[in-house]
Structures are given as C-alpha cells and as structure tokens.
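Chemist: Listed next: structures, encoded as structure tokens.
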Structure I
Amino acid sequence: MLDMNLKLAAEEFVRYLNSSKEVKDFQAAQEKFNNDPEVSELYQRFTRLAQEFQQKQATGSVTQEEINTIKQLQQQINTHPVTQEYAQKQQELMVILQDCNQAISEITGFDFSATAAPAASC
C-alpha cells in the first residue's frame with residue numbers, strides 16, 4: 001500500500017507537471033496535429049500507400065516511382081509546419097521529463113526510469 005504522504009506528493013508533482021508550460025505547449029501542439037485536416041489527409045494517404053507498398057514489396061513488384069512517391073509523401077509530412085511544431089514540443093517535453101527523472105533518481109539513489117519502466121519481453 002502506498003504511503004498517504006507519498007501519494008499526496010506524487011499527486012502534487014503530477015499537478016505541477018501538468019501545469020507546466022512544456023506540457024501545456026505539447027498538449028496544444030498535439031491537439032493541433034491531431035485535428036489538422038491537411039496533416040490528417042497526408043497521414044491517411046501515407047498509411048494507404050505504405051500498406052500497398054508492403055504488399056507489393058512481398059511480391060517484388062515495387063516500382064521506383066512508388067518508392068519515390070512514398071518518400072515524397074513522408075517528406076511532406078515531416079516538413080509540414082504542424083508536424084514540425086508537434087515534434088519540437090514533444091522534444092521539449094522529453095527534456096523536462098528527463099530532468100524530472102534525474103531529480104527523482106538523485107533523491108532516491110537509483111535510476112528511477114529503469115526501475116519504473118515495464119520489463120522488456122522477448
């Protein structure tokens with residue numbers, strides 16, 4: 001059973017983290033990314049083409065034109081301003097989470113993220 005003081009401290013930490021500029025900026029960028037019609041259309045096209053590509057790749061019937069098309073579409077997605085903003089905000093949030101992990105690890109005296117991460121299975 002989790003000690004009540006520890007539970008309260010964890011809840012306070014989560015509230016503080018959720019109110020941080022980095023989390024708020026990430027959530028806004030994520031919302032924009034998830035709801036942008038142009039990005040959504042690009043992803044739908046990419047997903048469809050990727051499935052077709054995998055099927056054709058299995059039979060060895062992929063053409064250079066198809067390879068170029070899927071690469072161009074991926075490039076469009078990656079260079080889209082909404083995608084770039086989302087990736088930037090995600091990276092900024094990762095820095096904050098790494099800092100939090102380091103602080104917790106220093107306090108506890110062990111690598112918190114390694115202990116908290118689910119065990120890898122083969």
Structure II
Amino acid sequence: MFGLRVHPQPLPDRELAHGQQLRFGPIEFTVRHAPGHSPGGVVFVGHSVAFVGDCVFAGSIGRTDLPGGDTRTLLGSIRDQILTLPGDTILYSGHGPATTVAREAASNPFLVGLVEE
C-alpha cells in the first residue's frame with residue numbers, strides 16, 4: 001500500500017477476549033477490546049498503567065483512515081475502555097511519550113468533552 005515490502009508475520013497462536021486476564025510472572029493485565037484504529041484492537045490494563053497501542057497518543061488519537069479503521073468506533077472505545085480508568089493511570093501508546101488518562105481527558109482536542117462530568 002505504501003510501496004514497502006513487508007515480510008509475512010506469524011499467525012496468532014491464540015485469541016484474546018475482552019476481560020481476559022494475562023499473567024507474565026508476577027505481572028497481570030486485563031484485556032479490553034478497543035476497536036476503531038483496527039477491528040481487533042485491544043488495550044492491556046495493569047496496576048496504574050495501560051498499554052493503549054495506537055488508540056490514544058499524547059494530544060492525539062490513532063488513525064482511522066486505513067482499512068478497518070472507524071473514527072466513531074475508536075472514540076467509543078476510548079470513552080468506554082480508556083477514559084473510564086482512574087485519572088492517574090499512565091498510558092503507554094504505540095508511539096511518542098507516555099501520558100495519563102486525566103491529561104488526555106482534559107487537554108486532548110479529540111477527547112475533551114467526550115466524557116460528561
């Protein structure tokens with residue numbers, strides 16, 4: 001699509017389900033289904049942190065103009081699966097600096113007003 005060669009990626013060895021618990025030694029994450037950037041998008045929520053991939057960035061949101069993307073779906077996922085986390089939850093995105101739920105809810109131009117007080 002962009003004139004780049006991409007090597008075939010390995011197939012997934014399991015499916016993830018919304019609410020599923022994943023454990024890596026002493027660390028546990030909960031899977032939250034968060035489509036919009038891509039149809040099968042998920043975020044991984046742990047103790048005071050969330051790995052949000054390309055759903056949310058510091059000051060922005062993920063692209064929705066690629067195949068399978070949908071802006072309304074992405075904003076609903078962010079509203080329901082990310083902005084419902086405690087405000088001090090650190091968000092680690094797929095690119096750029098970390099941020100927090102509170103910072104994005106208050107200053108991200110795509111998200112301000114998305115959640116009613």
Structure III
Amino acid sequence: MAMVSATIGKELYKTELIASGHLLLADEPADVGGKNTGPPPGQFLQLSLASCTAITVRMYANRKQWPLEKVRVEVDSERQPNKTLFIRHIYLEGNLTEEQRKRLLQIANACPVHKTLTNPIEIDTKLI
C-alpha cells in the first residue's frame with residue numbers, strides 16, 4: 001500500500017488527507033468545535049471496511065460471472081468495554097442462488113480490511 005498523509009493547520013479541525021493523489025477532508029462536527037467539512041476520522045475506518053467489502057464481493061462475483069447487480073454495505077460501530085464492535089450489513093441485489101449468497105458472505109469476511117481489523121494490530125510511531 002502507498003503511504004497516506006494528514007495535515008492540519010490552525011483551522012479547527014479541518015484536516016487534509018492525501019491518498020494516491022486524491023484529496024479528502026476529515027473534520028469534526030460543529031457541536032465539538034469543527035465545521036463538519038468532512039467525516040470524522042472514525043468514520044473513515046467504517047468507510048474502509050464498507051468499501052473494501054463491496055469491492056471484494058464485486059470482484060469475486062465478476063470473476064465467477066454471477067448475476068450480482070448491486071452491492072451496498074452499511075457499517076456502524078459502537079464502543080464496548082475493552083473493544084469496538086463493527087456492525088456490517090451487506091445488501092446483495094441480483095438473481096443469486098442461496099449458495100452464491102453464502103459464498104459471497106465468506107468472501108466479504110475475507111476482504112483485506114476485515115482481515116486487518118480482526119487480527120492484532122501494532123502501530124510503530126516515530127516523531128520526526
């Protein structure tokens with residue numbers, strides 16, 4: 001994966017994110033001092049899981065030439081004692097058999113972001 005960057009100046013809490021040449025904004029809601037010009041950082045984690053799931057399912061269905069018309073993935077999260085719970089709903093549209101739907105659920109659970117979030121994570125931070 002390519003490195004990404006986040007830059008924040010004095011404007012509370014607008015943060016410019018750069019990933020693969022794409023500029024995105026993160027911010028905080030107005031009720032906590034931000035201007036709501038972009039999603040808060042935690043939602044980018046939810047977006048990562050949702051988009052990775054959708055793309056992985058689409059790739060697999062395309063490779064198998066299955067009649068998948070549309071995939072929509074919704075992800076919510078809640079903090080619980082000693083963990084964060086991600087709640088993911090996957091909506092599949094198309095004339096799929098029950099076996100194909102079950103297989104696509106297995107594939108969804110194997111997307112790279114899902115694997116990352118369900119395995120131990122270490123962060124090596126260097127102050128420069």
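Chemist: Supply the structure label, taken from I, II, III, corresponding to P(r) over Cα pairs in 5 Å bins from 0, in percent with the calculated value 2, 9, 12, 14, 12, 12, 12, 10, 7, 6, 3, 1, 0. Kindly include the intermediate steps, with their values, before the conclusion.
Modeler: Numbers: I: 2, 9, 12, 14, 12, 12, 12, 10, 7, 6, 3, 1, 0; II: 2, 11, 20, 23, 20, 12, 7, 4, 1, 0; III: 2, 9, 15, 17, 17, 17, 11, 7, 4, 2, 0.
Going through each structure in turn, the value belongs to I.
Chemist: Let me ask another. Work out which structure the value 20 belongs to, where relative contact order in percent (Cα under 8 Å, 6 or more apart) was derived from one of I, II, III. Don't jump to the answer; show the numbers that get you there.
Modeler: Values: I: 28; II: 20; III: 16.
Checking each candidate, the match is II.
Chemist: Can you tell which of I, II, III yields -3000 when helix-only ellipticity at 222 nm (-39500 (n - 2.57) for each DSSP H run of 4 or more, over all residues; to 500) is derived from it? Can you show the working numbers first?
Modeler: Numbers: I: -28000; II: -3000; III: -10500.
Computed on structure II.
A short reminder: the numbers here are calculations on the coordinates, not readings from a lab. Keep in mind the model is a prediction, meaning the values are calculated, not measured.
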